[in-house]
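In structure tokens below, several structures.
Read-outs: derived from the displayed coordinates by stated rules, not from any lab. Keep in mind that this is a model prediction, so the values were computed, not measured. Cβ atoms are built from the backbone, for glycine too; each structure is taken alone.
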Structure P
């Protein structure tokens, strides 16, 4: 009897790529003419990313530059949680965080989709912030991967540990 094949559904962010995107965006903001004399900056503030400028439109433009750099570095924008611009003294600020892991409720949504619409014989197990999907047939697993990709969730999804 053949062993089950499986893969994990995860939501992870490559921190080095985020750091690279932040450095590139910061460099571009300092060099661009439309950001001259606006005191615009993008920097780490603990685990959060802090964007700061002297105007609301400038801080939104800096966020757009940062998002563009994230996309070019291959980081899914669904993992970025950007707050609304807020006035802090004379400066406008946006605080961003990177979301990692699949919450219990999101894992249950994916699991329900796989059970309801997926091929028969698929098993789903929630393991912390991951979801393990297994089956006897590898073709069924590939069908499930396509189905999850097409489902367009509000969180980033990657597939790892395919065996």
Structure Q
């Protein structure tokens, strides 16, 4: 089978590979680029464990071909932290015990990050609707929702403009 050359920016780093036309994005990320944080759960887009961002949009990488990301930007769970500092969502999942086995966590965090980019202050119902395409078989979602609420509060506080100094 012939291959196609793809060039994609992953977590800010330009990467290239020759891929078979039928290769899924999740396999490009995991097998070719060694980014194993993106999990393979169902191969049918039902579980959301493979969720990544493509050009800022949430995407399930198990149903997207690697050739579809040629020239595009992909962000995976490995691109969320800032050096040793966890992203507020990662920290909130830790603080709120929003994970048990951890299998769904990378995809859940990526979906939650996209949700919070769309809505900085989602209600509990909006969070539940926003993560509805990502399944967790362990937690019952209560602590996941709490984690997303904590991260939303943290991100809003970071983005809030500083109070102007007043003359005394």
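Annotations
- Distance in nm of label points 7 Å out along Cα→Cβ at positions 9 and 57 - highest-scoring structure of P, Q: P
- Comparison of P, Q - label where distance in nm of label points 7 Å out along Cα→Cβ at positions 65 and 81 is highest: Q
- Ranking P, Q by relative contact order in percent (Cα under 8 Å, 6 or more apart), the structure that comes out highest: P
- Structure (P, Q) behind the derived value 20.0 of mean count of other Cβ atoms within 10 Å over residues 73-80: Q
- Which entry (P, Q) yields the derived value -12500 for helix-only ellipticity at 222 nm (-39500 (n - 2.57) for each DSSP H run of 4 or more, over all residues; to 500): P
- Answer label among P, Q for the case where mean count of other Cβ atoms within 10 Å over residues 33-40, calculated from the coordinates, equals 17.6: Q
- Answer label among P, Q for the case where Rg and Dmax of the Cα atoms in Å, calculated from the coordinates, equals 20.0, 70: P
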